[in-house]
Every structure is written in C-alpha cells, then in structure tokens.
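In what follows, structures are represented as structure tokens.
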Structure 1
Amino acid sequence: MGKRSLIFAVLAGCGHPAPQAPQPAGMPASPQRLQDHVVADFERAVLANKDAYVSLFDFVAVGEYEILLHRYDLNGRLAHLEPDQKAQFAGEDGTPYPETRERRNVGNFYPTLAQRTVGTGGCTAQVPRTHYGKLLGTMFDPLPEGTPPGYEKLRTDANQWLAKGGVVAIKCSGGKGGLAVVYTERASARGYDLITIYDD
C-alpha cells in the first residue's frame, strides 16, 4: 500500500522475560500485560518460522480493518495520497478484502518487516513512533453522509476490537526499525488476535 508499508495485526514476542502465570478464567489481562504478551509471542513466532508468524493474525478482521483505514485515509487521516491511491480508495465500497488475499500479503511481509524488525530478538513493547502508527489505535469517528453503507459495520467491528485492545509498537535490540501492530483480546488459548501491522 505505497509508502505505508502495510501488513496486519500484531503481536510479537520477546521470549526473554520469564513466563507469566496465566490469567484466571474470565479475568481480562491488564493492557500492559497484554501488550507484553503480544510482543513476546510475536518475537517467538518470527524467530520460529513464517507459518508461526502468520498464525497470529485474524485475516477476516485484517480484511475489514484495511478497507476501513483506506476510507479514513481518503477522508484526510493520511496527509498525502498518491493519485492512484486516491482513485483506488474512492472506488472501494466497504467490501472487506478476502481472507486469502490478506493471508498472502501478511506472509509476504515476513522477511521485509517482521524478520527485519525482530532480527535476533530482544523485543519490547513501546509507544508507536510515527503519527500514523499512533492513529492506528484510535477509535473511528462516524463517517460523513454519503459514505457507502458497508463501512458502518466495519467501523463498529473495529471500535469493538480497539475497545478490547489497541496498538503497540515493537522494537527489538537484535533487529532494525520497528512495527506498529493492532491487536484485540479474544477468548482463546492465546488470548488475542492480530488485526493489522504497519512499518513504524
């Protein structure tokens, strides 16, 4: 997606801190604890292999989130869009990208973003560095009149995900650069899913 170097939803793993005891059933993790868990998992997965990294993502959610971001970028959330990006985003009607497309795209980012950032490890949870990275975790305000109706479901879903998660930056002493990833808490063995991932 041009200069934005998109990928999807987050969670990385450091592997260096001592394992934490699991949360009691029915008790949500604290925001910081969940962020640390996300980063630790992401590091471990990236160091393991591409399949482990890809398994962190909910690709249905990724497809929704990316299309929604496009509409907000078109409406001014992103300061500059190339003419071809404007034309693409304006032509979208709120139909999410297919799960298969997002699985392929996220996999393609494994060497260029995930492995680059993690390197040999030493990852920590941080505040996103870039303005756009910070915006990834903000709630989505109502869209203007005339917006295709399909976007309202995407906006509702995204705000529910963000209410149970947010955005965290991943920075690793053994790698280069950083990532901003969006995650949401889920009632699963892992406790969360990744929703999108961007260069930070």
Structure 2
Amino acid sequence: MGAKPPAFAVGSVGYNLMLLRGTWHDHIELYELDGTPLADDSQAGSGSPGPGPFDNLVYIDFDGARLQLTNVHLRGRALAAKTFTGQLRDNLLVFDPLGPGAYENVGMSGGPGILTFNARKLGAATGVYMEPDFIMLTAPGERVRHTVLYRDGEAARTLTARGTRLWPTCDRRHPLDPRGPEGPVHEQPFSSTIWCHLAADSVD
C-alpha cells in the first residue's frame, strides 16, 4: 500500500493541487486583448509560440509535496513537451527556477478549486516576460486555464484552455501521447535563457 496523501485545508494550495492530479486534454484558443481570435502568437512573444487553436495533453503529478506538470502538444502545433516542477513550501507552491535571472513563480489559492500561478514579486524579470495562469475547476473532471502574456511590461495576448480529465493518474503515457507509449511521462524541467542578462547584471 502506498503512503496516504496528506490532508490539506479546504481551499488551500495543496488541496487544489490534489484536485488537479491526473492526465488532462486541453483545447487551447488564442486571443487578442479585445477578444478577437488570434491565429498565431509568435509575434506576441509567447514563451511557446505557434498557431492556434491547438490541443495539449497535460500530466499533473502532485504527491502532497512535489509537483511535476508536463504539457505535450497533441495537435495543431509541432510536437513539443515542456515540464515544470515545484515544491510546496509554507503552504504555497514554489516553482523551481525558470532560468537564470528569472522571477520566482509561485502557486497561490483563490479558494476551493481556484489557483493562480504567478510571480511572487514584480521587478526587472517580470518586465521581460510574465504569464500568470488562472486555473479554475468548473465541474468534476473539467477545468479552465486562462493566461495573460506580458512582454516588455505590456500585455500582448490572452489564452484560454478548456480541459477534460482523461485519467485520474499520470503514472504512464496516455495512448494519445504523440511521443509514443514508452518512456517517462515528464521531461527534464524547463529552463529559459530570456532573463540571462539580468543574472549577468546581478553578478557585476
């Protein structure tokens, strides 16, 4: 028998992460700030640019302390997989560094079934790139994730993902995974170089 998962206060970050565990199918649409559909967000400076709409498989693995979250392009974009990792600390989810010079990304609760992933503090790094995620469980096995992309301190586009849970776990690859059935679910944690100049400035 596996260890019993910890009990979290209703509405806490840990509680909401437990609700999100599993394998999800997200349908993702891109929008201009006024709500006009956007066919491609490359010019907006997206962290994962490409055409829209598109679909992802999303693996959300949380054991009560450690989070691994992997997005895999399923259709509408070229195959790519990106993994984010983090740890529950002082009742917040603290993501592992996004790259040299990056801001600290944390998961915060908006009450039962609502999470926000965003910068703990605003500063030079958030002026380069920031993309807060607002995640809401809308029904059993259904969720909405909405993001706003900021580049160079200005809002550039929005994105809305509507997700359906396919499996309650993510201990193996789903048959729809374009990477094939064999191999680990999660990739090496994502790291970006877009903040490197800030890391260099801090050393000087």
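All of the numbers you see were taken from the coordinates with simple rules; none came from a lab. Everything numeric in this text was worked out from a predicted model, so none of it was measured. Cβ atoms are built from the backbone, for glycine too; each structure is taken alone.
Some notes on this structure:
- When log10 I(q)/I(0) by the Debye sum over Cα atoms at q = 0.13, 0.14 Å⁻¹ is computed across structures 1, 2, the figure -0.74, -0.86 traces back to 2.
- Relative contact order in percent (Cα under 8 Å, 6 or more apart) - structure with the largest value, from 1, 2: 1
- When mean count of other Cβ atoms within 10 Å over residues 41-48 is computed for each of 1, 2, the one that comes out at 16.1 is 2.
- Source structure (of 1, 2) for helix-only ellipticity at 222 nm (-39500 (n - 2.57) for each DSSP H run of 4 or more, over all residues; to 500), computed value -11500: 1
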